[in-house]
Structure I
Amino acid sequence: MSNARYCGDRIFVHGLTTECVIGFIDWERRVRQKVVIDLELAADARRAALTDEVQDTLDYRKVVKRVLAFVEASECHLIETLAERVVRLLLEEFALEWVRISLSKPGAFSHSRDVGIALERWRSELSAETSPTPARS
């Protein structure tokens, strides 16, 4: 579903968990590590609320499946890179106007629960600089 203008409604997915190769230390390049993703996605829910039809809203089941497949295939050095690529993928493939992501690596440091990044991007900020393809080393 494409939104001509963003009205402020948001669909969210919290605690999406998967594994990928993430990190720049040698041992991190040889193992898959757990990452946790929280998403907020711009979605005008007014029509769907009236019709009760999935085609009138953002199909977040498709979003989740796509994000999981993308992250699991990724091999980034930095969580910043992975988060940016997921955001770009969502803005481009689902024609969203706005996306917020929090991406974290649980247990990255012995004295913290996790380390992560939060990004917020608008479709109007997209440029041709990078493509949302999984990073490989």
Structure II
Amino acid sequence: MKTPFQNFCDKAVSLDPAVRFVGIADGEGNLVATSERKGLKPIMTPEERAQYAITAATRQYTRLRWEYLLGKICYACSFYAKLIRATIPISHENGRLVYVVLMSFDVKSGDKVHGIIMKKVLPLVKRSKAGFMKRA
């Protein structure tokens, strides 16, 4: 039986053809589930993805520190030459990071990424958050 994390990743990767990869890491950066677009030739190895997840969780802690001043963070995005990466923090109401959603998109979809995240991914995160928190 699939975990709620795996179900989330599988749903999220199918939300839009521009989505390449979706993963969820815990607050320490350990990947708990991943999914990638069918037929995709991954750019990163599984080991590199694991290292990236740790780095992404660390960066989210830094960003969460500034929420009291700047407001709640929705997501962070980096545009690379070969792909676009986005991270979405899932945190307790007190601001403690619990999970991080890791995503990658095709670089040619750059102008659509914000809309995909705001209109498709964040609503899925919102619907899934209660189930994730039960496992935290």
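Quick notes on this structure:
- Between structures I, II, the calculation of mean count of other Cβ atoms within 10 Å over residues 66-73 yields its largest number for I.
- With respect to percent of Cα pairs over 16 Å apart, for residues 58-105 alone, the largest value across structures I, II is given by II.
- Origin of the value -0.29, -1.27, where log10 I(q)/I(0) by the Debye sum over Cα atoms at q = 0.10, 0.20 Å⁻¹ was derived from one of I, II: II
- With helix-only ellipticity at 222 nm (-39500 (n - 2.57) for each DSSP H run of 4 or more, over all residues; to 500) derived as -8000, matching label from I, II: I
Computed from the coordinates by the stated procedures, all read-outs in this text should not be read as laboratory data. What you see is a predicted model, and the numbers here were worked out from it, not measured in a lab. Cβ atoms are built from the backbone, for glycine too; each structure is taken alone.
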